[in-house]
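Take a look at these structures.
Read the figures in this text as sums done on the coordinates, not as results from a lab. Keep in mind that what you see is a predicted model, and the values were worked out from it rather than measured. Cβ atoms are built from the backbone, for glycine too; each structure is taken alone.
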Structure 1
């Protein structure tokens with residue numbers, strides 16, 4: 001696919017959750033558009049393999065393994081980003097890292113399940129943002145995009161910690177968008193539904209085992225029974241989400257702020 005001319009030459013982007021799925025495909029698009037990318041994820045080996053698949057020009061792609069469940073890890077990540085970015089500082093943060101977390105009906109999930117899920121899906125974006133915010137505000141031009149979920153506005157009863165965390169990210173992003181727009185920092189969210197990623201692969205493998213059916217049959221039954229409003233009748237592809245993320249990172253999204261973009265095949269039933 002040809003470059004979209006998004007005005008990102010010379011910009012530096014940090015992408016969390018970058019070793020696969022939406023984060024990886026976003027990195028590919030931003031590199032094609034001329035940005036320098038810092039890719040981070042928890043596992044160093046998988047991160048290096050992901051970077052090798054991107055085949056970026058020398059100096060354009062950097063990797064930093066980081067476990068974002070602690071504030072110190074987020075601050076250390078920010079220090080690495082500062083070393084990569086020039087005097088303009090960091091221009092773009094795409095926070096894609098996340099987990100499904102504790103699953104089950106409400107009465108089946110204990111405090112540990114809630115805390116673990118909220119720590120990764122809500123507190124990690126808070127920590128990373130706090131750590132890199134001074135750099136993002138440095139040049140008077142910046143973009144933050146948080147990957148949330150359809151679950152943020154259409155919760156499902158078997159994954160309430162995840163739903164609550166993603167709804168919290170929406171509120172967090174909206175508040176940031178009001179605070180820092182005057183600094184040229186625009187903040188938005190993208191909410192996918194049932195995208196072809198390692199996370200949904202694991203969900204469907206579990207479903208196939210529970211139902212005693214094939215992987216493809218698990219997907220088909222999930223779409224029919226659990227996601228009837230996904231009118232295209234398939235999982236989305238990560239590059240379909242990454243295209244929207246890349247646009248929101250760009251110069252062309254100069255009047256988009258505080259919004260939530262659904263990339264969900266119609267899964268959210270309301271307008």
Structure 2
């Protein structure tokens with residue numbers, strides 16, 4: 001049995017891409033209308049990953065804290081854009097972008113620093129070989145949770161407007177009136193990571209663990225890393241969702257204890 005890493009060439013990637021063509025053919029056959037989106041998503045993924053590979057090679061050669069910080073901030077900014085794009089109803093103005101970006105910066109940055117300084121402890125701690133992959137995994141999961149949580153909150157605020165305003169008219173504080181919608185939004189945002197943790201190891205092998213095993217790492221060591229990663233993902237998602245929902249609830253009310261749905265953008 002060999003532990004040698006098996007490199008892939010471009011022919012292997014081209015063969016794997018046949019599966020994307022298969023999905024496009026199925027979309028055409030079933031009239032799903034997803035073939036264009038599938039093609040754009042595939043092209044975007046390849047370009048983004050290719051560029052990231054080039055950037056990482058430069059970062060690994062230089063190992064500069066400032067370049068690593070710049071790359072991390074770019075990742076956060078794009079994550080904020082994706083959070084905004086995944087919401088059906090957004091806050092007006094700068095907050096439509098700033099809320100998601102701020103929440104994911106807070107959660108992702110805090111959890112990544114915790115992992116780098118207390119758990120993994122690379123030397124130096126800002127080495128991009130560790131910072132970028134860890135931060136990327138945390139951002140990816142927190143991004144999904146925050147987007148789902150915010151979307152759920154604004155949707156419930158609109159659907160339950162009468163009940164919320166009745167509670168406020170009867171003298172309840174905005175905290176009490178908003179609590180059911182906020183609780184449901186946080187729960188919705190956490191469900192994806194909870195489901196992932198529940199199914200990991202039995203239904204599927206997570207990506208990081210699979211990559212390490214394919215590269216020749218001992219399975220037990222790969223599992224230990226994956227368990228740590230899942231804890232980090234859960235922590236980052238939880239912090240991000242709670243922060244985003246709390247701030248969004250404040251923005252959808254005012255000091256006079258009123259529901260302010262006029263602060264939502266209507267498409």
Structure 3
């Protein structure tokens with residue numbers, strides 16, 4: 001059987017020419033469907049950093065390189081141009097979603113105010129209401145509006161933003177440069193930043209998202225899908241079983257296997273997939 005690690009290296013662009021431009025970064029995310037920003041020990045998922053650089057991240061000093069500088073800018077520009085959603089989503093870590101996968105994972109109606117049904121904490125709901133009323137806002141402006149001061153308040157604010165991105169309520173939407181400090185991320189409502197169709201077939205969306213996940217991971221177990229997308233265990237298992245029943249996956253000793261893994265044949269076309277959107281600034 002084809003070695004899984006080698007197959008994933010090829011699938012995740014680790015054996016290709018390194019990504020060196022925003023357009024290729026967008027193409028990478030569109031191809032794999034989802035990716036972490038940086039690798040994390042013990043987390044087996046594709047990452048933009050590893051598609052960009054051959055240098056391992058072994059210590060904090062490695063986060064001050066030319067490769068890191070490039071992708072640090074891309075993480076803000078990709079969502080601003082509608083090329084990839086970005087926020088803390090995959091396993092609660094900074095990550096990207098290709099727009100077609102975002103549409104399949106998005107759990108609400110697609111209206112800008114649909115966060116009212118998201119069961120948010122009071123602080124998260126307040127941030128979402130500010131964005132709805134005032135448009136995209138920098139985190140600095142949001143901190144000021146919420147009167148966030150001190151380390152504990154800042155940590156709570158970061159957790160709240162994480163709550164909003166994990167629920168796909170907001171996305172990063174560029175950055176704002178103010179003075180000599182680091183650029184400040186700008187947040188926007190996902191349903192306003194990306195085209196989320198109001199009429200979607202939820203029954204078809206989940207199997208399509210599971211198929212996209214398996215196509216990229218090549219082999220996976222239900223807990224992998226649970227930790228990545230935040231689904232319940234039963235829902236993840238049912239989605240993978242549906243892929244087997246429809247002839248889009250096989251059961252294996254390690255869980256479920258994509259038909260493209262070890263077959264020597266091209267990957268099957270993904271339902272609902274689409275090429276990257278134009279690089280024209282929106």
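Here distance in nm of label points 7 Å out along Cα→Cβ at positions 98 and 170 was calculated and came to 1.1; which of the structures 1, 2, 3 was it taken from?
That value comes from structure 1.
Assign the value 16.4, calculated as mean count of other Cβ atoms within 10 Å over residues 18-25, to the correct structure from 1, 2, 3.
The correct label is 3.
21.5, 73 is what came out when Rg and Dmax of the Cα atoms in Å was calculated for one structure; which of 1, 2, 3 is it?
2
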